[in-house]
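Where a number appears in this text, it was derived from the coordinates with a stated rule and is not lab data. Keep in mind that what you see is a predicted model, and the values were worked out from it rather than measured. Cβ atoms are built from the backbone, for glycine too; each structure is taken alone.
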Structure I
């Protein structure tokens with residue numbers, strides 16, 4: 001039998017539970033990427049040379065090495081230096097740091113597009129640098145780059161199966177275990193593909209809603 005519906009309904013709850021782990025890893029990893037990426041971009045653009053130059057090198061190094069190697073390094077090598085992390089924590093941290101380097105380039109493009117007159121006006125009003133960033137620069141720089149950030153959210157979500165390499169019981173790892181125990185891979189792997197597709201479509205729709213809301217907010221201002 002090519003497709004066994006009874007087996008499909010039997011394993012669906014297990015895959016649904018594993019999908020929660022996948023979503024958690026995605027959201028936590030992207031939260032790290034979004035915040036750290038913004039700090040990377042600010043440090044690279046506006047930081048002193050002793051900060052911006054090494055930061056540029058770090059960003060290029062992380063972007064140029066495979067994510068899987070970084071996951072292994074954080075999980076297996078960090079303990080050699082006294083930092084032992086759980087599999088889920090190490091995986092989320094690796095995803096966050098890796099995608100932070102890509103998000104930093106997106107933020108950098110948004111920040112670079114802010115007219116210099118905005119800085120000069122803030123200086124003329126004697127606004128502190130932190131307040132200028134928070135109230136003037138960031139609100140203008142973020143909305144245009146939301147679609148690009150959304151693309152990286154979806155890409156990060158699709159990279160979560162790499163966490164199975166360090167035994168995180170996310171969606172793909174659970175499907176492989178089910179397949180090895182029952183000698184049937186068609187149903188679990190197909191269901192994983194469908195779940196990933198559905199989640200990606202939902203994420204893309206939510207990103208479009210956020211983009212639309214931000215555009216309406218800007219127009220009202």
Structure II
């Protein structure tokens with residue numbers, strides 16, 4: 001078993017101070033951190049194919065394929081890091097108290113706030129590490145970006161050039177999801193024996209989720 005990185009300790013090194021600061025931020029967002037060796041992060045080609053064929057958000061957000069690095073580029077990136085954390089988000093706090101019978105009809109109403117909370121958390125964790133001197137810190141969120149009701153990509157007709165990204169309204173904060181860059185989230189998470197499952201949807205209809213006991217994961221690369 002791995003040690004709990006958020007156990008109460010006195011910071012004796014810069015890395016101890018970083019861990020304590022990160023844990024405090026994670027707890028504020030209702031999340032938990034779990035250290036993982038970057039070599040244990042699984043990258044697979046099939047993940048990108050699932051984005052292309054089966055995801056309604058493909059090519060609709062700048063943090064989604066085809067506007068993000070490929071699995072091959074992700075493998076190269078991971079070789080440059082020695083430390084990382086999985087960021088575990090449990091449930092959908094925005095939907096506490098909502099009757100299970102109402103979940104299929106209410107999901108879209110709460111989804112944006114749920115996703116924005118995750119994106120805000122990973123951004124703040126990355127910034128914390130960066131300003132503590134870990135200048136290589138890089139974060140990945142979960143789910144397509146929801147900062148805007150409609151991304152500028154979706155508002156643009158025809159072929160979209162990456163130069164349009166300069167018009168992004170939240171350019172500094174937007175991070176790709178773990179799966180968007182080809183990381184097999186299921187395989188990676190299960191290496192740490194953490195919970196993860198396919199979100200059950202009523203009659204197999206995407207978005208009509210049957211409960212809110214979701215396990216969502218972000219990633220923070222440190223250095």
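Assuming 3.9 is distance in nm of label points 7 Å out along Cα→Cβ at positions 66 and 114 as calculated from a single structure, say which of I, II it is.
Only one of I, II returns 3.9 for distance in nm of label points 7 Å out along Cα→Cβ at positions 66 and 114, namely I.
Of structures I, II, which gives -9500 when helix-only ellipticity at 222 nm (-39500 (n - 2.57) for each DSSP H run of 4 or more, over all residues; to 500) is computed from the coordinates?
It traces back to II.
When you work out percent of Cα pairs over 21 Å apart, for residues 122-201 alone for each of the structures I, II, which one comes out largest?
I
For relative contact order in percent (Cα under 8 Å, 6 or more apart), which of I, II scores largest?
Top value of relative contact order in percent (Cα under 8 Å, 6 or more apart), among I, II, belongs to structure II.
Looking at structures I, II, which one was semi-axes √(5λ) of the Cα gyration tensor in Å calculated from, given that it came out as 27, 22, 17? Present the calculation step by step, with values, prior to reporting the outcome.
On the way: I: 39, 23, 11; II: 27, 22, 17.
Clearly, the read-out refers to II.
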